[in-house]
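The structures come next, written out as structure tokens.
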Structure P
Amino acid sequence: MFWFSGFYFPHAFLTGALQNFARRNKFAIDTVDFDFHVLDQGEPSGTPEVGVYIKGLFLEGARWDSISHELATQLPKVLLTPMPVLHLETMRKDDIKARHGPDVLTTGDPKYKCPVYKTLARRGVLATTGHSTNYVLPIRLDTSRPQAYWIKRGTAMICATDT
């Protein structure tokens, strides 16, 4: 279980997780990616067979409903809600497409591609590594509403809060 918000450069952690899986299974690194699972039942007691568990993220513009296992609208006067533990399961991209359908990694994905930012500012500059200094990655979350609904609400996950 990794406290994701504590990483100074989370891109290196994510790349390392993908590299470990690719090397162990003798796959090219560009053929693997993450499939995302929200663990509603609390923190797991062991380690995952593949991938990593992360915690420490907060949702802004939405909340996670553990009963319906999907994004839900915010409660009144609550700006940030803690996100449950996430399992970033490392898989071949072809296996992710077979599991969720051919449009899963494109614009036709029925899930919300929730952006993850390091800070609430949601802006950053391009670093020398080619990565933004603030944007981390999109995490696909279950929802029964269209992506446009969550985009208009400004729904995102944040690593570090100001409070």
Structure Q
Amino acid sequence: MGTPKRLAYADPPYLGCGKLYPEHPDALRWDDPTEHRLLMLELERDYDGWAYSLTSTSLAVLLPLAPPGVRIAAWVKPFAAFKRNVRCAYTWEPVIFKPGRDSSRDGAPVTRDHLSAPIALRRGLTGAKPEAFCQWVLNLLGWIPGDEMTDVFPGTGVMARTLDQGALI
């Protein structure tokens, strides 16, 4: 099976969206791109592989701040609510990632760098991710049983529940 890996997933308040989390007093600090850069550098230093959620509108700002060698994956949302005076709907989110395993020799699943899955509704937290998304992130990272997985912003706990189920797509 190979050496166990240390993996992480980070879903901080998106750049410019700190105001959406009034229950978290430090959320506004994530409106500063430097905070995102520092977190990505910490992930790079402390983990073998990691994934980082962001918005399509912040990709141009945050990608140049990412360490070298990362990839970009896309979560496409098949349903989107059109908002008043927004001509082009926001129907995808990028994920910057560095795989913990580049090969499937250790049993890591083969996967795609995109996912089409519906959003999570009524989970009690803005931006909550669905289980299918968490399974896909685990696959992107090359997670296999025995690896350590850290959810840096556990929010609704969906990543932990997905790991408890042990289900990989």
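No value in this document is a laboratory result; all are computed from the given coordinates. Small disclaimer: the values here were computed from a predicted structure and weren't measured. Cβ atoms are built from the backbone, for glycine too; each structure is taken alone.
With distance in nm of label points 7 Å out along Cα→Cβ at positions 7 and 47 coming out at 1.6, pick the structure among P, Q it was computed from. The read-out was computed on structure P.
Of structures P, Q, the largest value of distance in nm of label points 7 Å out along Cα→Cβ at positions 39 and 119 belongs to P. When FRET efficiency 1/(1 + (r/R0)^6) of positions 63 and 87 (r between Cβ atoms, R0 = 25 Å, to 0.05) is computed across structures P, Q, the figure 0.55 traces back to Q.
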